[in-house]
Structure 1
Amino acid sequence: MFGRRKQTPSAQKIVHTIKSKGPMTSKDLVSSTKLAPRTVRYALKRLVAQGVVARVPNLSDLRQTVFMLHIERRMNR
């Protein structure tokens, strides 16, 4: 679905949520997906490593990181 590897159901849910709601913090993803924080962290780590999701600083609060689909990051440059 997202590249060559089949994604886990939690990763698919995260990608779908980001696709429909836009860039989000991990805390927002936990709230929106109702997944456990550990599950979200693990899925995001794998999605970033695979290049599906990009990790970018939140310009309104540099203490936070925002996750967006990698294609969105290219469009925002």
Structure 2
Amino acid sequence: MKKEIYIASTAGLHAQLAAKLVDVASAFQAEVKLHYADQTVDAKSVLGLMSLAVPSGENVTLVAEGIDAEQAIQEIEKILE
């Protein structure tokens, strides 16, 4: 499952938001990846997410595969938008 998500936070994908995203993504069995600017990282890795340096107002693509992929995407979307 794939979903494009707008980063609404005025600080972009900052450390606190990345940590919250990792907590939510880690609660699911699905493999969750985040794509931005030709880079792909594991959404369960704070360092990976921070390495993307996503600024405010950008779109990222969330991709999840596995049993609870749809639910994972829905919960992560709530955090990012």
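Some values worked out for this structure:
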quantity	calculated
Computed 1.01 for Cα Rg over 2.2 N^0.38 Å - originating structure among 1, 2	1
helix-only ellipticity at 222 nm (-39500 (n - 2.57) for each DSSP H run of 4 or more, over all residues; to 500) from the coordinates reads -15000; which among 1, 2	1
Which of 1, 2 yields 31 [relative contact order in percent (Cα under 8 Å, 6 or more apart), calculated]	1
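Quick note: the coordinates plus some simple rules give every number you see, no bench work behind them. In this text, all values refer to a predicted model and were calculated from it rather than measured experimentally.
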